[in-house]
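Below are structures written as structure tokens.
Throughout, read-outs are computed from the coordinates displayed, never taken from laboratory work. This is a predicted model, so every value here is computed, not measured. Cβ atoms are built from the backbone, for glycine too; each structure is taken alone.
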Structure I
Amino acid sequence: MSSSSSTNFGDYAAVIPAYRAAATLARALDSVMAQTLPPRQVVVVDDGSPDGEDLARIVAGYRGKVVLVRQANAGPAAARNAGVRATSAAWVAFLDADDSWLPHKMRAQMALAADPRVGLVHGGAREDRTALPEEMDFDLLWRSNRICTSMSVVRREAFDALGGFFDGGELIGAEDYSLWLRIAHAGWKVRACPMLVGHYTPAQGSLTSGIERCAAAEMFNARMLGDMLALPPAMVRWKIRAIRTDFARHLIHARRLRPARRLLAPALCERPTLERIGLMSVSCLPVQVLDARRRLRMRGRRLVHNP
């Protein structure tokens with residue numbers, strides 16, 4: 001890690017990967033253009049999208065303020081890397097095409113970036129989530145990924161030194177988390193804005209459809225970084241169990257009960273906690289029973305908020 005020159009306030013580029021994003025790209029770009037601290041560069045990367053001509057028309061509407069980079073479909077990590085290569089700013093702010101920023105986002109985040117030891121700045125993306133820690137070291141970040149990619153700003157020096165996003169297919173869904181962990185492990189500070197800085201609005205159905213793929217990517221990432229960073233084996237085993245437990249919970253919520261049991265079983269056998277026993281028991285209930293429980297809980301919340 002270097003602690004050389006101080007940051008030029010406002011010297012950042014916005015990078016937006018786009019795939020099947022014609023319906024949302026303009027909203028994302030408008031939120032960039034509305035920043036009270038404007039970007040030096042804005043790059044949209046068409047990742048071999050079937051709606052590429054529509055993306056091009058949207059970009060053209062910004063009259064030269066946005067650069068369009070086109071490539072064969074290679075996934076979000078490769079698209080972000082291509083976007084970074086097309087920029088020269090000291091910082092890179094990432095934004096997915098279906099998300100958006102609040103106008104104060106970059107001014108608030110770049111104020112935190114003035115510390116030359118900071119390599120990554122992020123902020124809140126959903127109002128219903130608990131407050132973010134002001135700073136996260138590697139151990140805290142290893143326990144849980146609290147960083148939304150669309151609210152992340154990375155020092156270009158750190159990005160280049162660590163090789164950017166790893167773009168292997170096995171990591172799709174965890175390529176961002178992999179970079180955050182490597183940044184923290186390299187000794188860079190990871191700072192968070194205390195307020196909401198944007199809106200995370202993934203396409204409907206995209207979360208439930210990718211749960212198993214994301215779980216596999218997270219486990220691959222944990223094993224890969226365990227080897228790469230020479231982490232204690234017990235630390236990696238803990239992480240794999242935590243991933244299996246967390247994603248099994250998501251699968252149960254999505255009513256994909258058999259995949260939930262399959263994912264949870266190894267963690268349950270290795271370390272049978274009350275939480276895992278409870279999740280396995282719930283995953284064995286009929287869907288009709290689980291839906292009835294959900295309706296009762298929702299009714300109870302409505303009564304609490306509207307007595």
Structure II
Amino acid sequence: MQREELGDMAVFVTVAEEMNFTRAAVRLGVSQSAVSHTIRRLEASVGFKLLNRTSRRVGLTDAGEKLLAALRPSLTQIETRIEELRLMDDSPKGRVRLTASKPAARWILMPVLSPLVRDYPDIEIEINLDSRLNDIDEDRFDAGIRLGEFVAPNMIAVPVSPPLRLAAVATPAYLQSRGTPQHPDDLEQHDCLTIRFRPDGSVYHWEFEKDGQQLVKRVTGPFIFSESDLAIEAARAGHGIAFVLEAEVVEHLARGDLVRLLADWCPPFDGYHLFYSDRRQVSSALRLIIDRLKSHRDTITLPLDSAS
């Protein structure tokens with residue numbers, strides 16, 4: 001194997017993970033044409049096609065799948081050794097890749113990370129905003145931030161926020177025309193704006209609890225979103241009832257353009273957690289981020305509905 005091929009194979013792995021030449025180029029910090037040229041050179045070198053390209057997507061060939069499976073463990077081992085070497089230096093440095101939902105990034109990450117990068121200019125933080133429950137090992141993230149109930153049991157989880165509450169909301173006009181639900185069962189007669197974020201692609205079913213009674217409602221409506229902010233906008237447009245974090249709709253509730261429903265069925269629950277794999281070496285930069293988030297947990301102030 002030529003030494004040049006090692007670098008080309010690292011580019012191939014990035015393209016395979018992103019399934020997109022443009023995103024791979026951004027991640028690698030090079031041009032899209034450079035990535036395409038590298039893949040063509042690698043395919044010519046190994047003597048078989050690795051990727052199927054169309055105008056809309058990039059997919060792996062059977063040979064590409066097998067090569068990716070062979071390369072990933074080796075590259076992970078190399079990254080682990082590099083991180084071990086970095087840990088020998090007392091000064092935190094390097095890139096940390098995080099995945100978080102938009103609310104978690106806004107309320108939890110940015111208030112802590114904004115001063116951190118000023119204090120440690122050798123740290124670079126990449127934040128992927130995605131409400132899906134990513135597999136951080138497969139997607140090669142160093143850590144993620146999600147609600148505690150959605151963190152896989154094989155992950156190390158660190159609480160980084162106070163408890164949260166959900167809020168069912170709709171416009172006064174919608175409620176005037178359709179009626180106001182008094183019990184979660186009443187939602188079956190309403191248009192509900194759902195969100196799809198689970199790894200298996202299923203829609204989140206709405207969970208309620210009161211006086212020890214727990215209910216899970218499989219609601220339906222005119223829209224299914226992947227982000228809660230779109231569900232809120234649809235609710236404000238009168239399309240139905242949204243079920244989102246209380247902190248996301250406090251301002252709308254205060255202005256009166258949204259009304260809160262079933263508040264007595266929405267008790268506080270475990271908040272956000274930072275989680276990471278116990279199979280990967282924790283870099284000094286990630287360790288610093290974890291320590292900062294833990295120390296700021298009690299000072300985080302989330303918007304709350306004073307009427308609830």
Structure III
Amino acid sequence: MRQVQQTAQGPMLIVALEQYEDRDHRIVDDPLAARMLPAAQRILVRALRPAPLRHLLINTTERIMPGSWGGFLARKRYADDAVTAATGAGIGQLVVLGAGLDTRAARLPDPNQVASYEVDLPRNSAAKRSRLEAALGRLPAGLHLVPIDFEADDLIETLTGAGFDPAAPAMFVWEGVTQYLTQPAVRATLTALASAAPGSRLIFTYILRSLIQGTDLHGADSLYRRFVAKNPIWHFGLEPADVTPLLAEFGWTAAEDIGPEDYAERYFAPAGRRLQAMEIERFVAAERVGQ
């Protein structure tokens with residue numbers, strides 16, 4: 001589990017460094033990102049403020065893991081946009097499943113209009129509380145950190161105990177998590193979300209099954225070696241053709257399934273950035289249209 005937690009630091013380091021880009025060229029706005037990182041990485045962020053050093057790190061990262069830098073930024077931006085759209089449409093509850101170091105629930109919703117819930121392991125929730133209180137002086141209003149034992153506790157019952165209203169629509173965010181789970185664990189979460197109120201929305205990322213199985217590495221050889229072959233902490237994958245029937249099984253309707261070409265059109269080109277996103281990860285948006 002410690003290895004899984006450490007993988008959350010890389011994307012947040014990238015987001016923290018992104019804050020040095022000019023606003024017109026920035027993919028993600030997240031002033032809290034650096035403050036979520038351990039002390040050593042906060043020092044590194046400050047040291048990499050000069051653009052030449054930052055670009056050296058980007059180029060080095062891209063040689064080792066092509067598309068990872070842009071992919072992480074685009075993934076964060078897509079989720080931010082989805083949450084902003086949902087709350088703007090009147091959805092008054094945000095649920096982040098396995099938030100890790102992500103700051104979305106602390107910075108995007110208006111606490112007077114949206115109740116936010118971060119569901120995570122008890123030790124992760126405790127660490128998140130400590131970092132947010134250190135960064136902001138207190139836990140943000142409207143944010144509930146909900147510890148859960150995923151092996152034993154019922155997701156919706158646990159959320160309800162924290163104040164969540166299961167009869168009201170919610171925005172569910174499941175970013176950068178599914179690949180670390182087994183298929184039964186993914187299906188158990190979707191079973192729990194099958195009771196979500198009509199009008200709810202769900203976004204989640206997935207890794208291509210062909211990479212998990214090793215049949216097509218899509219240029220992500222280093223990621224396959226690191227997370228599947230040498231240190232097997234990635235377990236679950238999907239192919240785009242699987243998404244719609246899987247969601248339908250649990251009462252959800254797929255709205256879109258996007259990948260690197262979409263990120264380039266929506267985010268990189270308008271920002272004038274020469275970035276690419278890795279092929280192996282995609283983002284799905286779904287809606288709960290009825291019971």
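Taking distance in nm of label points 7 Å out along Cα→Cβ at positions 125 and 213 from the coordinates of each of I, II, III, which one would give 1.6? Each step should come with its number before you reach the end.
Working: I: 1.6; II: 4.4; III: 3.8.
Structure I accounts for this read-out.
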* Asked: With mean count of other Cβ atoms within 10 Å over residues 117-124 computed per structure, which member of I, II, III shows the largest figure?
  -> I
* Rank structures I, II, III by Cα Rg over 2.2 N^0.38 Å and report only the one at the top, that is, the highest. => II
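Between I, II, III, which one scores greatest on mean projected area of the Cα convex hull in nm², for residues 37-164 alone?
Numbers: I: 9.0; II: 11.3; III: 9.7.
Of structures I, II, III, the maximum of mean projected area of the Cα convex hull in nm², for residues 37-164 alone occurs in II.
Match the computed value 61 of volume of the Cα convex hull per residue in Å³, for residues 93-148 alone to one of the structures I, II, III, and report its label. It would help to have the intermediate numbers written out before the result.
Numbers: I: 105; II: 75; III: 61.
Derived from III, not from the others.
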